[in-house]
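Q: Some structures to go through are shown next.
What follows draws every value from the coordinates through simple rules; no lab data is involved. Treat the numbers as computed from the prediction; the structure is a model and nothing was measured. Cβ atoms are built from the backbone, for glycine too; each structure is taken alone.
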Structure 1
Amino acid sequence: MSAPLRVATIGVGHLGRHHARLLAGLAGVQFVAAVDLLAERAQAAVAGTSAEALTDYRALFGRVDAVTIAVPTVDHLRVAREFLERGVHVLVEKPMAASLAEADALLAAAGASGATLAVGHTERFNPAIAAALPDLRAPRFIEVHRLSGFPERSLDIDVVFDVMIHDLDVILAVDSSGVAAVEAIGVPVLTDKVDIANARITFASGCIANVTASRISRDKIRKIRCFQPQMYVSVDAAAQELEVWRLERREGERPAIQGGPVPIAKDEPLRLELADFVEAIRTRRRPRVDGEAGRQALALATQVADAIGRGSRAGS
């Protein structure tokens, strides 16, 4: 494909407006339109560009090669499927759908038309996490903390599907042996949905992941620590910083711990994600986080939510 890829963004609220901003400057892309039910938000998203502001996504039919979708989760299936069935490539924000059945419907639509389906798990494109993943071959324990302030977004879903799912996707990229058991607790604090949660996930490999997510904290923390034989890896996802420490054994000497900070070329994860989506379409390869990966993250998030529900019922 030599012509620019015609791309539009549907839903330009808290996150979608950044899709629009980045697509407007992405090489090889013709940013066609921003779509939002609120006309003023659509207008703001295309300000300074040649793109059109629309309030009905159906006006895009026949005019785009690809779309990115950042509408509420309950609308993902309805909107994304209409484009996939027309052979239009889709990047849909996480969680990819409101249920596993809806996720399967999106996968089926993409499979039938041959359109690319990507899911917006931006942490996989965080330069520090991407640099750490090749070293994480056999972790035995993973500790994750993702804490943030109360958001003005994503309140249609609980914290597990809102933010913890990012880390669940990363963990699944580290250990693909299969989930053996999930224990979890969670409580609503400021909404009627779970606002803070902790999950203990045991994998078939024996690895255990302890994952905490909160959207009611004063401090913003996004850290992943991984422990495996003779190696410790620490990622500060917010600062895009990585430390790797190894146990070095030398003949005739005592073992020594060597390592420290690893140089990271910092970048905006969402920009890298959108660039990967465009390249995947152009080269006809799978995107880094495809529909199957999105479904796996959704499935694990569903297991965590179900475990929280079981705990709540047991304590009532």
Structure 2
Amino acid sequence: MSTAALPQLARQPVVADGGLETDLIYHHGVDLPDFAAFPLVDDDKGSAILETYYRQYVDIARRAGLALQLDTATWRASSDWGDRLGYSAADLRRANIRAVELVDRVRRDSGLDPFLVCGSIGPKGDGYVAGEVLAPDVAQAYHAPQVVAFAEGGADIVTAVTMTAPGEAVGIVRAARAAGLPVAVSFTVEVDGRLPDGTTLADAVRQVDAEASPDYFMVNCAHPQHIAAGLETGGEWRERIVGLRVNASTMSHAELDEATELDEGDPVGLARDQDRLRPLLPNLSLLGGCCGTDARHVAAMWSA
């Protein structure tokens, strides 16, 4: 798909899905070792669970008369995480392709247009902790097999989700460019509005833009209050942020990591908090949820 076909770049409102993993674990009793949802595509039962999840967002987009972009269940479907779960390189390729095909099947059944299938790529490490620093060339080599699988499956776009540092994001953008796919970068931020590695959101956007220039940026896996702290630095860089996928909870990443119960927050209050960011983000057009959110939260966002 060419970037000209991405509705979010034309400032057309686009519905995104919510917190897949937390929704499945806490609301549907699905066991996701290592927070990995991609093994669900390997059998009919797991695929049916995912299709049911996705159709909630089809209904939201249909009721609102808006475009839809759904992420594949592949945030953890890269080699380090695959090794932990007993997946070979061939197994991961198959799972990534199947994940794309599953969302495409939902798209064909929905009749919605525009409806984008987004290949979701998570960090090599933990999305809550900066961890290992990846140089762009190392990150490109590491993530390239997953990007290629997305292209083979027919994904419309790749999004690097929950990025904790700029270097890894640069590598993923380069891998997507090599595969001929549009690509977005979505950073996560701590309560102070900085990336987990300490980089300011402004500097992260500027660095990745200078070195790789993705089609647009997003912020995910943080409450709107935390994102607001990262937007205090003014400048044209804020115009590059097109999407938000926020957390339901105001807790820090460290607190969420230790939590034993889901903090769902208040869907209406979350939508209001997110809406307060609009004056700071003039090109904001894609809205969805992350940890702790589900279809209720996303529906509230599009009713705000």
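Q: Given a computed value of 156 for volume of the Cα convex hull per residue in Å³, which structure among 1, 2 does it belong to? Can you show the working numbers first?
A: Values: 1: 156; 2: 112.
Only one of 1, 2 returns 156 for volume of the Cα convex hull per residue in Å³, namely 1.
Q: Who wins on distance in nm of label points 7 Å out along Cα→Cβ at positions 78 and 254 among 1, 2, i.e. which is largest?
A: Details: 1: 6.7; 2: 2.5.
With respect to distance in nm of label points 7 Å out along Cα→Cβ at positions 78 and 254, the highest-scoring structure among 1, 2 is 1.
Q: For which of 1, 2 does helix-only ellipticity at 222 nm (-39500 (n - 2.57) for each DSSP H run of 4 or more, over all residues; to 500), calculated from the coordinates, equal -9500? Write down the numbers at each step before the final one.
A: Details: 1: -9500; 2: -13000.
So the calculation was done on 1.
Q: Something else now. Looking at distance in nm of label points 7 Å out along Cα→Cβ at positions 270 and 294, point out which structure of 1, 2 has the largest value. Don't skip to the answer; put the middle values down first.
A: Working: 1: 1.6; 2: 1.1.
The structure with the largest value is 1.
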